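Novice: Several structures are given next for inspection.
Quick note: the coordinates plus some simple rules give every number you see, no bench work behind them. Here the structure is a predicted model, which means the values were calculated and not measured. Cβ atoms are built from the backbone, for glycine too; each structure is taken alone.
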Structure P
Amino acid sequence: MPAWTDSLRFAFQPVVNLTTGTVAALEILARPEHGDILAEARRDPELDGALAAFAVRSAARQETLLPLHVNVHAGTAADLGGLAALRDAVKEAGRLPWEVTVDLGPPFTHVPHRALLEAVEALRGEGFRICADGVGDGDLPLRLLVDLAPELVKLDASLLTRLPAVHAMRALCEQAGALLCVEGVETERECAAARVAGAQLAQGDLFAPPARRPVVDVYVPASDAARTSASRSGPAVRQFVRPAALLPVGASAGQVRDLLMGPAEVSGVLLIDAAGVPVRAVDRDRFLLSLSGRYGHALYADRPAAKLADGPRTVGVDATAWEVLDVLADGERSRTGDDVAVVDRDGRCVGVVRLADLVRALAESRVEEAAGLNPLTRLPGSDAITGEVDQWIAEGRHFALSWLDVDRFKQVNDVAGFAAGDELIRGVGEALRRAASGVTRVGHIGGDDFLVLAEPAGLDPLAGAVLDAPWSAGGRPVSLSLATVDCPPGSVSDHRQAAAWLAPLKQAAKSLPGDSWVLGRAGMPGHQIRRGSGGAPAGAGCGAAGHGTG
């Protein structure tokens, strides 16, 4: 090793899963005690590659089982191709390539793109995972980012002040099947913004600062369950992925036992083939029970662990929590509590999910939802709907937010009585509930006010269902007012901004006689009258909002 290794130390910073609150991986950070070796490494690919290899060897001395993130300049990967020194260090350390993520960092400008893509293809072919580091605050072209197809994208926390840009990156990651990580998080406010932006991972001094020894106990602020709750299809399984304990399929029972007797967080071991595909699964309790019997250790210690293992239970990275529960329920009852392996599109293991994490998240979601139901209509309240709005914004989805109320509802109560008023509200709520289809969400935010979150294509049937029906209370006819703001991706940063664009549309709808519907677009002045004085019937087709007032 060159002499610079004597003055170089490494620190470890956790990469935190924002859903489970656990450490997903460790980034290895070089900390030279003197000199400017990091600047030299930026100019010298051989030195940069040697630094990456030295980082892996340093991690091996810490005996951590967590996946590792190793920093490499993009130019180094393009120049050195498969990074032989890193590859050798991973093998010497007894780690598997798919336990190591290569964080490719700037500069990218003068890097030969073809050579970089070929290097990435070679690394990925061996099982290494690729992270695009410094995205949004560096010089990484968007086209190159798409071509790299990284498994992870890292953004600096400073970009959280530009949420539309972060939402756009989150949408790109979602389409590419990549996870989004925000680094440099120092405050709880930044952590909350990262969650709203849809990031699954984060790192920074808020959770744990870089330290000479890896830490597994980190501080993660509690999330707003209503804000992060799942849609009807359930939360994505990628939110719950934990690091997997991996061994080659030919590992002995003794090797598995040593792994299971180590850190308490290891609840099972996956035996994988040369491509990283799970072949057998070892459950901690059943395995140790087999070895603890009379002659158990003598019989099995040197034999293949696969003989004491089961077939793995797997789900894809795009699965939902409910799908994982279906996998667990479809099989032997004794295996209900087993870890489930999460695999990528090539079938390679990217981690595991645990039943306890899923049940806790789904239970919290249902409890929060039940607590927020309006007692009159049994529809969710404003917190649930606005939380969904923020989630849709984070996912870069095109949506329409609508507000509906009964005209002169106080007079209805005064003339017909509160019982008739309550019956009317229940009827309107039930009509909205019946008309809601697919992903449409209906909320009762109090009194005679309702909120509806829908895709634009679902507006006409819903509007027709409530505006075409004859409503009355105490024998007196009643009219309704509906206001909708159309929100294309990137037009609003959160539910508050959407509500601000909706407010004048509400006033415009209330100013029209009889049943009315006013439609506007976020970020654009004016509105279209879809129902009411001078407006078209509700079923006339939504299309693009015309922004005149006629």
Structure Q
Amino acid sequence: MNSLDWAVVIGYFGIMVAIGLWSHKRVDNVSDFFTAGGKMPWWLSGISHHMSGYSAVMFTAYAAIAYDYGITSYVTWSFPIAIGVALGSKLFAPRLNRVRSKLRVASPLEYLKSRYNLSTQQALAWSGVLLKIVDVGAKWAAIATLLSFFTGVSLNQGILITGAVTAVYCTVGGLWADALTELGQFVIQLVAGVAMLIAVLHDLSGISTLWNVWDDLPATHHHPTVDKYTLTFLLAYLFIKTFEYNGGMWNQAQRYMATDSAGSAERSARLSALLWFFWPLVLFFPMWVAPLVIDIPKGHTSADSYALMAEHLMPHGLLGLIIVGFFSHTMAMCSSDANAIAAVVTRDIMPAVSRRVRAWDTRAGLIAARWTTLLFLGLSMAIATQVNSSFFGDIITVVIKWVAGLMGPIAIPLMLGLLRPFRKSGPTAALVSWGLGLFAFYLVNYPINDSIDGGVNLEYQVSIPLAVSLVLYIVIGYIKPEDTPERDAILDSLNSDDDGPGSASAALSVPKQGATDRSSVAGALD
């Protein structure tokens, strides 16, 4: 990097901070901070949903998969996410919007106390927060790895720099700042991604490279599934990502909740799905052909391939823009996760722990939301320094095995609890499916994995916990149905735009989300 590249990077950081400070004017209460007051345009929500879905892990861990195996990096990652989000545009997006508009809540988990009970809400909240600290820690480690490659700063310094800038804008401006910075980051990534694609095509044989290059690449580059990324893994990932990217890990749920109507939330999801179908193809193509552009030097791995290619092909200035593109994805995902976790902690966990919290006014609630965001970012940055330890493994292990494997048990009660066909599944089904799903993850990844030569295949490590949770949630619901008139009223409200006298929102008479609404719909049912 030279002074021009540094100017681009520093200018980017400055713009992100400025957007955060401007967004501060739009935040008057916790509803504004966590759900943009339900005023976010559908197109902004869709872009934000897409941008908050991936990070610099794509340019390190997934770049390694693309370099080593080719198109399987798209087929077993972005493609199932696109399918899952498209399915969720009908199944989940409208219902999550109604969670905010009808039940007047500011956190994706607030409705769980009335849908199930307090114990279920707390179990999902605590386990999800702990998982997200590790997940976001992996994201910080990924971007710090890239920053270290280009600038020479240490991993810990890189984590501190990116985390500090993110902390400024997302704690000041809340979800509005997240969405607006993600819009800016999308534009930057669009320019940087297209620039890299053009540079790669120019370095090879021009536009004809798109269809002529495949015979020159290793045979495995043509296969949609290869090695440990099998068809079983693809199907498991499709199920996992359908739950995760439609709100199972909370930050994407906020994007649907932030729109003004269920219809807008559905359009938002469709836009995000289209972006997931097409945009990663632009980003992945340079990674697929990277073996023809560069050789991995001694001391580096295929995880460095995208960075090495950028250094080889891009002139100064554009190199800085590519680096900014790395930052943009990571900061988008980490800031959105921080906002979602702060919502869960301040709206779901803290009110259950302390009666004083339930009496907070607007100012106290907003201050708590900001401090909680800072605390989460600090903890995830501390975890990032340990991501490559023997306990957590490397970055791709954390992202694929830990997050994908543990997400299912946490997300299934939340997501399926929105749907009428699962109305009989109550607190017992939710808690048992959650607990035994987590236990299945432990068994498959540790005692069983250690006792088998070569270990358990990756597809089983990530799919078995989800399968256990899914089956138990459904079966227990039929063996021990726990549907009640109150729970049915909640589901009727979330499954219809009707807001007449018989709807759940009308029956519960829940006050509008505002200064003193600490108990929300759960308090109304109590």
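Novice: Which structure, out of P, Q, was P(r) over Cα pairs in 5 Å bins from 0, in percent, for residues 236-307 alone derived from, given a value of 3, 13, 15, 16, 13, 12, 10, 9, 5, 2, 1?
Specialist: The structure behind it is Q.
Novice: Also, quick follow-up: For structures P, Q, which has the highest computed value of relative contact order in percent (Cα under 8 Å, 6 or more apart)?
Specialist: Values: P: 10; Q: 30.
Structure Q gives the largest value of relative contact order in percent (Cα under 8 Å, 6 or more apart) among P, Q.
Novice: Sticking with this one: Work out distance in nm of label points 7 Å out along Cα→Cβ at positions 92 and 348 for each of structures P, Q, then name the structure with the largest result. Please report the intermediate quantities before stating the final value.
Specialist: Values: P: 2.3; Q: 1.3.
Looking at the calculated values, the largest one is P.
Novice: Turning to a different aspect of this structure: Could you figure out which one of P, Q the value 1.5 for distance in nm of label points 7 Å out along Cα→Cβ at positions 180 and 204 was computed from? Provide the component values of the computation, followed by the final result.
Specialist: Values: P: 1.5; Q: 4.1.
This figure was derived from P.
Novice: Taking 3.4 as the value of distance in nm of label points 7 Å out along Cα→Cβ at positions 196 and 452 derived from one of the structures shown (P, Q), identify that structure.
Specialist: On the way: P: 2.7; Q: 3.4.
Checking each candidate, the match is Q.
Novice: For which of P, Q does FRET efficiency 1/(1 + (r/R0)^6) of positions 60 and 172 (r between Cβ atoms, R0 = 35 Å, to 0.05), calculated from the coordinates, equal 0.50?
Specialist: On the way: P: 0.50; Q: 0.75.
Among P, Q, the structure yielding 0.50 for FRET efficiency 1/(1 + (r/R0)^6) of positions 60 and 172 (r between Cβ atoms, R0 = 35 Å, to 0.05) is P.
Novice: One of P, Q was used to compute Rg and Dmax of the Cα atoms in Å, and the result was 27.9, 93. Which label is that?
Specialist: On the way: P: 27.9, 93; Q: 22.5, 71.
The structure behind it is P.
Novice: Also, quick follow-up: From which structure (P, Q) was helix-only ellipticity at 222 nm (-39500 (n - 2.57) for each DSSP H run of 4 or more, over all residues; to 500) calculated, if the value obtained is -11000?
Specialist: On the way: P: -11000; Q: -22000.
Source structure for this number: P.
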